[in-house]
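What follows draws every value from the coordinates through simple rules; no lab data is involved. Quick caveat: nothing in here was measured; it's all calculated off a predicted structure. Cβ atoms are built from the backbone, for glycine too; each structure is taken alone.
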Structure I
Amino acid sequence: MHTPLPPRILVVDDDPDLRELLRVYLGANGFAVDVVGDGVAMRAALTQEHTDAIVLDLMLPGEDGLSLIRTLRAQSGIPILMLSARGEEMDRIIGLEVGADDYLAKPFGPRELLARLRALLRRSHPAAAPGNTKETQFCFGRFVLDLTGRSLLRDGKEVQLTSAEFDLLAAFLIRPNRVLSRDTLVDLLKGYNRDWFDRSIDNRVTRLRRKIEVDVAAPAYIRTVRGEGYLFNPRGTSP
């Protein structure tokens, strides 16, 4: 019988003690773990091994975490859990805006990091797509969203989405032509920290619009319903 490979996590942090702690703790909880100390080593590791998720510190020697997140997002939708010291509120907001899927403030408990990683991986797995539906593909305009393959195609070519952006688009497509409040979207996306995910919903919508709308200033698919939330119109017709 074929034994499935454990999820592989890449930890990027310049603190050797923390790297070793996470290597041992995550390894004891069913993960394969690679640890590196900076962006150069991160890039090398990503070329050598398939990685299912990245734990990335914002404060790194050389290229910082925010720059690395931008680079990663230009290349793939791999789930990213960013780490930041307490008090770095603006960095956390920017990190979510540029494409991180979740954040955790230092110091943190290993159990919480484990729970958040598992949640990220569930959301990036086809079985964890938001909502309950028998449909696996949704077409709108020139796009096809595939829940099974977790991909978005535009005219047959893949559009790179982060895990968070994919889940948001899936939540909209499964519930078309319905106004979804920010609270509803937070619940659907299963954010741990409601305050932070509340703030990031608008940022996620903005990023998603940039990838699917012809004119982000006059969106045809994701409509803002003032005072209520958002509505997805798969026909993309004008209001």
Structure II
Amino acid sequence: MKLRLILLPTASLAAMLALWELAVFALEIPAYLLPAPSRVWSAAVDIAAVLPRHIMATLVTVLSGFALSAAISIPLGVGLSINKTVSEALYPLLVFANAVPVIAVAPIIVVMFGTGLESRLVITLMVCFFPIMVATATGILDTPREYLDLGKSTGASFATELLTIRMPHAAPFIFSGLKIGISLSVIGAVVGEFITSQKGLGFLIVSATTNFDLAQAIASVVALALMSVVLYQIVQQVQKFWLPWSIKAESMT
């Protein structure tokens, strides 16, 4: 069964690439409009020497922005869920901030924070903090009343209730938010690199499209997609290792 789950997507991908290659050749589509997969592979080989440096630059932004976002979003989600006044005061503002297109305010952020890593971190934070915060708050609020009543009957303090009842129950929700957040942080990092950076996969994409080298741009996009998938799987594996019971609980939420 596991072999089938690997073979079927692989066969579908191979068929899609073959059809793509055939269509480009048969229709004589120019490479600057749609390069064939073989040309994309050649472009990837051409930039293989510099690709690790650009991947590392993007990875630093992604991981730094994601860590900063999690450090802010999880406590904020807890605060919004346990304090009605805080929720009423901040939640509408956070929803409004999330509704603002990041690409529209990115140039303003660059003016405010400069062209260094700081502006890219702010952009990444803006993109991925909201789902983590909402997932955390939802998990805390979803704690069954009977669990809370049991905690009160044993004389548990509010801090003990939060740490031993609410947070463990919210763990599947929080990891769901983290998995969404790590994927979105890749998008945020690339948006930042589009505007400010002189290195990174976003910079490679902009540089390639400026020179009408779509093959190199697509190769960079593929590297970016692979990075996102790997990071998602790492978060998934951390959840399995640290809180294996939460995987089953997450599938039920």
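Quick rundown of the values:
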| quantity | calculated |
| --- | --- |
| Origin of the value 74, 54, 29, where Cα extents along the principal axes in Å was derived from one of I, II | II |
| Ranking I, II by FRET efficiency 1/(1 + (r/R0)^6) of positions 93 and 165 (r between Cβ atoms, R0 = 30 Å, to 0.05), the structure that comes out highest | I |
| Identity of the structure behind -28000 (criterion: helix-only ellipticity at 222 nm (-39500 (n - 2.57) for each DSSP H run of 4 or more, over all residues; to 500), calculated), options I, II | II |
| Source structure (of I, II) for relative contact order in percent (Cα under 8 Å, 6 or more apart), computed value 13 | I |
| FRET efficiency 1/(1 + (r/R0)^6) of positions 61 and 85 (r between Cβ atoms, R0 = 41 Å, to 0.05) - highest-scoring structure of I, II | I |
| Mean projected area of the Cα convex hull in nm², for residues 181-228 alone from the coordinates reads 3.5; which among I, II | I |
